[in-house]
Structure 1
Amino acid sequence: MSTPTRCFITIAAGDETAYKVEVEKYEDLMDWLAQHGAKYGLAGQLEELDESARETLSAIYEGDTKVALAPDSFSPPPSLCLPRLQLLVSGSSGLRKTTANFLDLLTDSKSLTSKRSPHSPLRYVGTPVFRIERDFVAQMGDVTRGDGSGGESICKFFVTLTSDPAKLKRLTGKYVAFGQAVLEDPETRACLERLNDLADGKGGTRLPVWIAECNVLSP
């Protein structure tokens, strides 16, 4: 048996469009301060401003740009990314085809594309976490349709959210276990807890959830 392959998946959750708008507003504020702050006796970096300086900046910036600042405008928007999930992918020779397919889609090393027009890329990055059942499983990896109905590639996979043998028995004999979460890693445990909390109680997710980044980790 070969050594298991350690990899990671970074999952994000939230309104990506709104997040990009907030990031752009924050960057605009930083640029404005760097260019014009000195004229008003202000430091050139947001983190260097005290409460009084922030009040001054708010008044001047709103008058100049017509953009009102909120108290949280002086800090970068919180990331949509959950803590990083680490996985060990089995090195068993009996699972070679399954694990090779998973790692190809994880790393995008072969730049696979759909056989169907418009020949979209087949890779895990950007695909939704389309199913979460609280205290059971999170399902993701549909690289063709994103909703669990895709069938062009053997791509979908579960991450279990429970250690209860009675619940796990529902998967026994139906699916192949080809890896495991690195539960010794605090970020991995935190990611699984956050995924569990994103369940909507109907088999879906309360917010949009997707794979933001994934790859293998160096030994």
Structure 2
Amino acid sequence: MQTIDEYLKRTESAVQRLFDGIDDYISTLRTAVGVTFVTSEPYGPEQDAEYAAWKAENAKRLQAAREAEQKYLAESFALDTLCGSVLQVAAKAIEIYGQSKPIPQAFEGIVKPKLSKFCIGRNVRTVPLGLIIYAARNQHTHFNDGKLKEPSASVFKRLATEHGYGDEQQFSDPAFDIANPRLVSLASNVTGLIEWRSYESYIADMRALLQT
């Protein structure tokens, strides 16, 4: 494959199938959304009584939501596997067809010159999209290797802290904290953050990244 256009065309059907699978898994979680207790009563006996009545009235919906959540959690690594495959296709495209770029000041001394081709695209939580793709692909591929190497470690540190929640960013977003023991792969969390939940979003970014 001589050009990025040819690469994207020849991987199109495979990536579309990956996104179809991703949507199937995420649709399971949608079943668990939308069952919320709302009241105007202050905390106390009257609110407790209202909640008990609401809980009884919505018992079937609440049970369905719990079952959907359990099913989703059971398949979470399968979802990460599909998202990791999308990231692999994207990272390989940049690796093959990308060109050297200036390294952002925040990543000087962290990103080696040979990886500068990943310093491209829109910023998400102060990190260029290309570097996010690189780091997330590596984390998913090497999730069992222990400590994450640079520049991937620095990328995830920024994704975890440069979230803009509150006036002082003193806590890590657990969805991107590589020290979070509950997470194995962060591939699904990352593709959700960069809004890759459809082939259309993916291909628009890929064309912008590599200017096709």
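Any read-out appearing in this document is the output of simple, stated calculations on the displayed coordinates, not a laboratory observation. Note that the coordinates shown come from a computational prediction; the quantities given were computed from them, not determined experimentally. Cβ atoms are built from the backbone, for glycine too; each structure is taken alone.
Work out which structure the value 5.5 belongs to, where distance in nm of label points 7 Å out along Cα→Cβ at positions 63 and 127 was derived from one of 1, 2. The structure behind it is 1. Have a look at 1, 2 and say which one yields 21 for relative contact order in percent (Cα under 8 Å, 6 or more apart), as calculated. Computed on structure 2.
Comparing distance in nm of label points 7 Å out along Cα→Cβ at positions 23 and 39 across structures 1, 2, the highest figure comes from 2.
Taking distance in nm of label points 7 Å out along Cα→Cβ at positions 87 and 111 as the criterion, the top-ranked structure out of 1, 2 is 1, with the highest value. Which structure, out of 1, 2, was Cα Rg over 2.2 N^0.38 Å derived from, given a value of 1.22? Answer for the origin of the read-out: 2. Suppose you compute helix-only ellipticity at 222 nm (-39500 (n - 2.57) for each DSSP H run of 4 or more, over all residues; to 500) for every structure in 1, 2: which one lands on -18500? The read-out was computed on structure 2.
Here mean count of other Cβ atoms within 10 Å over residues 55-62 was derived from just one of the structures 1, 2, and that gives 16.4; the source is 1. When mean projected area of the Cα convex hull in nm², for residues 135-198 alone is calculated for each of structures 1, 2, structure 1 gives the greatest result.
Here percent of Cα pairs over 22 Å apart, for residues 7-102 alone was derived from just one of the structures 1, 2, and that gives 55; the source is 2.
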